[in-house]
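In structure tokens below, several structures.
Just so it is clear, none of the values below were taken in a lab; they were calculated from the coordinates. Since this is a predicted model, take the numbers as computed values, not measurements. Cβ atoms are built from the backbone, for glycine too; each structure is taken alone.
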Structure I
């Protein structure tokens, strides 16, 4: 989490980070809530019903910015790749990247809601 905020705090744009927890069997929710003390741009959402799609939908619907970037909690891509999915680098309405695609090394999605 620290590396995400270290990167974001250097950017010229505003941001928020939402963590949507649903169905974890460990201390994810408690740990995420503890992080809010150190990172004021962090919002924690708890979704009672399980399912990744439900968690993604909840985060997208509750986010307040013009763009939504979706990444798993393990953030399997370098955080410094975020700007590749924002204007002016990205000029499409929807950009989807996957670590599963041959030759690809980035995983994140962005949805413009303007």
Structure II
């Protein structure tokens, strides 16, 4: 992961995803639907792979242990920051979870931050 700065380019969104998945699959959002959690890095891979999560939920028993509904039903309960660095990804995020669940992020003062998030 050190080569090509992948620990940040791939690793940070992956870490966000690895933090969110057990919250969904572990039933935390089912038990506490009013819990407010904001996922950084535009939600990592969560918004873009929830169809894969649903497929796994349908074909594998492990995903059904702690939740009663497909994982995608819980994804919109999260909040997401705007740090996607790609306008179409941000537009997809907003269209799939709603503008009311997307908050401005900067990642300041880090080099991968967005110094002008209001320009997206």
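List of remarks:
- Origin of the value -11500, where helix-only ellipticity at 222 nm (-39500 (n - 2.57) for each DSSP H run of 4 or more, over all residues; to 500) was derived from one of I, II: II
- Label whose coordinates, when Cα extents along the principal axes in Å, for residues 15-78 alone is calculated, return 29, 23, 17 (choices I, II): II
- Structures I, II were shown, and Rg/Rh (Cα atoms, Kirkwood Rh) at 0.99 was computed from II.
- When distance in nm of label points 7 Å out along Cα→Cβ at positions 7 and 31 is computed for each of I, II, the largest belongs to: II
- Between structures I, II, the calculation of distance in nm of label points 7 Å out along Cα→Cβ at positions 23 and 55 yields its largest number for II.
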